[in-house]
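K.L.:
Please find the structures below.
Read-outs: derived from the displayed coordinates by stated rules, not from any lab. Keep in mind it's a predicted model, so treat the numbers as computed, not measured. Cβ atoms are built from the backbone, for glycine too; each structure is taken alone.
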Structure I
Amino acid sequence: MLMPVNQSAEASQKPRRGRPVTTDPNAVGLSALRLFTEHGIDRVTMDDVARASDISRSNLFRIFPSKAAVVWGGMHEFNVELERRLSESPETDPIKLLHTSWVEAMHLLDDSLETVRLRLKLIASSPEIYGWGHGQLEEARGVIERALAKLPGSPMRPRMVSSALISVSMAILMWWAENEDDRTPSQVLDDGFEEFEKIFSRG
C-alpha cells in the first residue's frame, strides 16, 4: 500500500545561529517521490533527495533511513490506527469489522493524495520495490489476524482472511493510483470492499 509519513519528531537542518529551522517529513517525502517517479528510483541517490529538499544528508537519514522507507513511509502509523479501530469496534461480524476498521484507518491518507498515488505507482512498478514493504504489510496482516482470532470460527480463518484482505486492499489501491480516480483512498476502499463482498455474498 500504501502512504504519507506522520512523524511527530522534528529534524533540524544544519546548525545555525538562532532558532533552528524545522524539517517537514511530508514535504521531504513528496520531493523524493517526485524524483523517483521522474528519474527512476535506482538512478536517484539519497544525496539527490537531500539536495532537492534543501536539507543535510544526516538530517534526511533521521527522517528516512533508506529509499524503501520513503516509498513505504507511513505504514507503521496506519497499522497503529488500524489496530486501535479494530480493538474499539463492537462489531462481531468479521467482514463488517474488517471493512469498517480498515476504511476508518485509511482516512489518515485522505489529505495526501499525490503522495499516496506516487507511492502506490512506485510499488506497482517493480516486484523489488513491492518486496521492500513485505514487513510492513505483514505487520498489518498480523494486526488483522489477532483481531479475528478473538472472534468465534475456524482456527485457520484469521490467517486466511487477513491474508486475503491485504491482497484485496493493495489491488484496489493500485488500481486507484494507476487510473487517476478522483476518490480518496478511504472512499475507493469502501467502494471496492463493497464490490468484493457482493461477489462472494450468499444468496
Structure II
Amino acid sequence: MNQKEKIRQKAVKFRNNLSEGIRQAKSRLIAKSLEQLSYFQEAKNILFYHSFSSEVDTIVLLNNYYKTKNLFLPQMVKGFIEPARFYGEPYLHSGYAGIPEPIKFQKNEMGVEEGDSGPLDLIIVPGVAFDVKGNRLGFGKGFYDHFLKRYSKTLKIGLAFFEQVVDSIPHDPYDVAMNVVITDQRIYFVSSKP
C-alpha cells in the first residue's frame, strides 16, 4: 500500500467514525470560519460541494446563501465536473456515485443555460485529507484536479476536520493545491493568490 492510500484509509476511517453530533458541531465551526473570511464575504459566484456521507457538512451554508450569492455545485458531464447553479434542495437529483447535483435546466432563447457560472470568484473543495501546504488528497479519480486546472486563477478553499490534515501528502505535478484549508481548530493560509 502506497503512502497516499495509507493517508486516505486513515482519514476516511476517522471521518466515518465521527458521531453525527460531533460531525455537525465541527462542521458548524468550519462554516463560521469560512463565513468570516473576506474571500467568502466578497465572492459573488462560488462553487461549493454538496456534502455527502461523512464529509464536512455544507448543506446549511448552501441553504443560507443561495438566494444572496450565485452558488454552483459540481455536475458530472461525460466524466468531467461542470459548475451547475444551485437553486435549493428541491432542484437536486442523485448524480455520480449518488452525490446530489443540480437538475440540468434547458437553455434559454439566448442559448445560455440559466445556471451557467461564467467566472467563479471562489471554489470550496472537499477532500479526504489535506496537508499544511494545501496539497489535497481525494479518492484518486482526478475529477477535481482536472476541474481546478481550468480555474487556476480562482481562489480555492479546502474544508476538512482538523484530524484530516497531515504534515505532508505526496503530490504529482497535475495535483492542484488549495490556497486556504479551513478546519474546526485552525485555518491554514497557504497562499493569498491562486
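K.L.:
Where does the value 34, 18, 14 come from, among I, II, when semi-axes √(5λ) of the Cα gyration tensor in Å is the thing being computed?
P.N.:
Working: I: 34, 18, 14; II: 26, 18, 17.
The structure behind it is I.
K.L.:
Mean count of other Cβ atoms within 10 Å over residues 125-132 computed as 21.8: which structure among I, II? Walk me through the intermediate numbers first.
P.N.:
Numbers: I: 14.4; II: 21.8.
Source structure: II.
K.L.:
One of I, II was used to calculate log10 I(q)/I(0) by the Debye sum over Cα atoms at q = 0.15, 0.19, 0.21, 0.22 Å⁻¹, for residues 101-148 alone, giving -0.61, -0.81, -0.89, -0.92; which? Walk me through the intermediate numbers first.
P.N.:
Working: I: -0.52, -0.79, -0.91, -0.96; II: -0.61, -0.81, -0.89, -0.92.
Source structure for this number: II.
K.L.:
1.6 is what came out when distance in nm of label points 7 Å out along Cα→Cβ at positions 37 and 173 was calculated for one structure; which of I, II is it? Mind showing how you got there, number by number?
P.N.:
Numbers: I: 1.6; II: 2.8.
This figure was derived from I.
K.L.:
If you don't mind, another one. Hey, helix-only ellipticity at 222 nm (-39500 (n - 2.57) for each DSSP H run of 4 or more, over all residues; to 500) derived from one of I, II reads -8000; which structure? Walk me through the numbers on the way to the answer.
P.N.:
On the way: I: -20500; II: -8000.
Computing helix-only ellipticity at 222 nm (-39500 (n - 2.57) for each DSSP H run of 4 or more, over all residues; to 500) on every structure in I, II gives -8000 only for II.
K.L.:
If FRET efficiency 1/(1 + (r/R0)^6) of positions 61 and 93 (r between Cβ atoms, R0 = 41 Å, to 0.05) comes out at 0.35 when worked out from the coordinates, which of I, II was used?
P.N.:
Values: I: 0.35; II: 1.00.
The read-out comes from structure I.
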